[in-house]
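Every number here is computed from the coordinates shown, using simple stated rules; none is lab data. Note that the coordinates shown come from a computational prediction; the quantities given were computed from them, not determined experimentally.
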Structure 1
Amino acid sequence: MTIDIVEEVSSSFDFNIEEIATKVIKGVLEYEKFPYEAYVSLTLVSEEDIHEINLEQRQIDRSTDVLSFPMIPWNEPVNYDELDKLSDVFHPETKEAMLGDIVLCVPKVISQAIEFGHSEKREYAFLIAHSMLHLLGYDHEDEDERVQMEKRQKEILEYIGITRED
């Protein structure tokens, strides 16, 4: 597994960002029984940068906490049967499935941790888990999908041992 982490904005978190990102990404892939080695890009940005990306990519003129850019055109979440037919989703040299990019807003991690009454580590982990589910084809466009994603996020964080108290 390769996780490419780019810090476009410095963070003053009291935890190791690489260690927690790896724990969450690996945990999501294990929990979802992803059968391949994977590549994920994680970029930490400012609120201004994520606002600009959100406007450019989604035509939404506001900042957000996390953006997900899946590389795999899923017909349904975690339907791995189709992946072998999609040679362009595997890196030609490493053979890793290129899942996509996560763009995470550092100031939102901090403000939402305060707002929701838990640690920055827990919020960081939650947002990465949320985004990883998007990279695996999950969405929350309707109420049933939203409930399913929230349930999986909670289960994944419990699975990897990151709780609201962390």
Structure 2
Amino acid sequence: MEFSKSYLGKLRKIVGTRLVLIPGARIVVHDRLGRVLLELRKDFRCWGLPGGHQEVGDSTVETAIREVLEETGLKIKRPQVFGIASDPRHETITFPNGDRTQSVAVLFHASKPRGKPKFDPRETLELDWFALEDLPASLMPNSARTLKAFRRYCMTGKFQMI
């Protein structure tokens, strides 16, 4: 969805760059080999997980499915919740344009994505699969925390609150 037509885009026209609290979803998409899909973000020039803010009228599950499709070109079914990220010390971000957000992200994981990875070059520079043991050094801090939480979840089966 074009940013200016999104809920957050419309809100930004009113509040400018001020800090806004945004609900959303962050998704760990993994393949049969256990690798996770990351996108090299154009705005920060760092790798990150697919995800984004919730639109009015969407559930967080719908948000997860939509964001993965928009950002990676892949279709996922039945994403599973494994945690929530809400610590403002780690979920408050200032974007290069000055916009500030504090996210409350429902953390999902999804396996067996369908389709061929593709991305919008206006937002993403590259998509690639990475082993959890061999992640890129330039990883968005909130994505790094989410992937650590996902590893803990895989080992313990316990819901993660980060």
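What the table shows:
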item: Structure with the greatest value (metric percent of Cα pairs over 14 Å apart, for residues 92-131 alone, set 1, 2); result: 2
item: At a computed -14000 (helix-only ellipticity at 222 nm (-39500 (n - 2.57) for each DSSP H run of 4 or more, over all residues; to 500)), which of 1, 2; result: 1
item: Rg/Rh (Cα atoms, Kirkwood Rh), for residues 44-115 alone derived as 0.97 - corresponding label from 1, 2; result: 2
